[in-house]
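We did not get these values from a lab; they are worked out from the coordinates using the rules stated. These numbers come from a predicted model, not from an experiment.
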Structure I
Amino acid sequence: MSRLCPLSDYRIIHADDELLVVEKPTRMLSQPGVGADKKDSLITRLNLVYPTARIVHRLDWETSGLMVIALNAASHRALSIQFQERQTEKTYIAVVHGHLAAEHGSVDAPLAADWNDKPRQIVTPDGRPSLTHWRCLGFAGDTSRVELKPVTGRSHQLRVHMLHIGHPMLGDGLYAPPAVLAAAQRLLLHAAELGFTHPGSGERMLHRSEVPF
């Protein structure tokens, strides 16, 4: 099964003088990487229209969904503090292999980089504390649809935590075994809700994005 699909563009769902809320498509970098083939990204595209736009947080290349982008230094600082101090609300939807054995649960498993196989992450006692809450939304065949709420924001956290409890995500090119990878043409992980306090007005905002799978 081919995993290639046409690269779609971002969609702005909210814009004001302080920030943007943007839907990032799958297979788009949040910011440029190392090498000429990794220059294209969400922020480089946004900077063509919004020259002052700054990345506050990131989604993995294959993960789609909501990101908040700051439009000035003060907003960037205020939003970054909210993410650092875990004052944001983040909800993801994923489809994983197998049937989850309970209606809900948590994965409390420290994560660190696998220096022998970058950019993969591994669960290890020496890793950084990492916590994810999950809730099963239903089953389809031999898969489960799951709501994920990360408390921490480690690299690849949701993907590795689901793998750790025996439920790799469909279409995951880094962590899924071949049959689970081939079960979807993309990683089935989407940032569906994002809540934060507006750095200008102080209003609590909650944005939602339709899950594309």
Structure II
Amino acid sequence: MPELTIALTKGSLLAPSLELLRRANIRFPELERGSRKLIFESEDGKYRAILTRATDNPTYVEYGAADLGISGKDVIIEEGKQVFELVDLGIGKCKMVLAFPEERIRQIDEEGFSSLVIATKYPRIAREFFRKKNVQVDIIKLYGSVELAPLVGLSDGIVDIVSTGRTLRENGLKVYEDILDISARLIGNVVSRRTKYKILRDFEERIREVVNGA
């Protein structure tokens, strides 16, 4: 019976997560081979991995379906689940930014702004950002390519994640302000922290040693 269950995120974060675990001598052979299963046991039988959608990862951890999870800081903040952060893993690095079409930036630089319409996949983060700036904002939540919204007049600008900035540039958008530095974090279940303290602590230390290059 596995001692700990770890929720891993599908998509771009999966490969670096598996590499980090491999460096900590935690292997999931079936998962590494690209199996389409959703539950996997580690080579040594001590751990179980479950594959989740990115936005669902903290939920599985909060409700105890997983003792631990690897989730982006953006998702942790946006979902607002009751989990605790253990380690900044230093993978999946990117930024959350406020961006506008270049001509809108020129207008803002000249006139400023008192209210905005912003399209985003991250309404909680966007709303809190503008609240601190005392800017009135209408938030439009989108699930697809938010870069389209200001180009067709749906919004003034966007709040979104960027890594290289290429998509913004190709669509005539420009970063106006950085909001948040993002990386993946090892998160934990509150109850597991008490009931599985030693096992969880040992796992955390193994991961921390890898991250710190020990």
Structure III
Amino acid sequence: MQPLVAPSLLSANFGNLDADIEVINNSDADWFHVDIMDGVFVPNLSIGFPVLKAIKKKARKPLDVHLMMVEPGQYIRRFMEAGASVLTVHYEAVSHLHSVVRDIRSLGIKAGVSLNPHTPVTFLEEILPDLDLVLLMTVNPGFGGQSFIESSYNKIRKLRAMIHETGSQALIEVDGGVDLNNAPLLVKAGVDVLVAGNTVFSSEDPAETIRLLKNPPGTPA
């Protein structure tokens, strides 16, 4: 199976965001990945509701919105109204995870939970059947352009086994240091969705890079 590819707008040119959005619209990409950072949960700030709404007006593919923020449950409806098709919260930032996941799904959008590199996948065992997506951070969150954490492969394989054992339909998404070299290994380990920011937007031909990410060597078309 081909992976889904979700270019991360965190690495786009915010001085000419329309142009980068149009590149993704006209590519083989499946989703737009949008990181929302609050400067508290992670040491960086990104965008808020006005920019997200502006992206939604231009985007012709679903918005995969990743909330790297404290108390995300307070804002679920607003993110849905701003255009999120997939809404992912961090395990580390939520006290009552079942309630937040239930609230997301009640709005008719897909619910995801993200884990930081140090958080074991076993922490999701009880909630895995209720999830549409698990996002594994393969760098420490907060900034683009970081190096991939090599131990992530084992974590992906463990999560894939858990999904199989529980009968969950959750997709496995990875974010951080994804490039053309490790994409085939990630898909082989069990990844369904590749988030790629710097790899796509620093490329001389972003559309071709996306095509290559979707067709890693050894993956059936």
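Miscellaneous remarks
- Test item: P(r) over Cα pairs in 10 Å bins from 0, in percent calculated as 8, 37, 40, 15, 0, pick one of I, II, III: III
- Structure (I, II, III) behind the derived value 28 of relative contact order in percent (Cα under 8 Å, 6 or more apart): II
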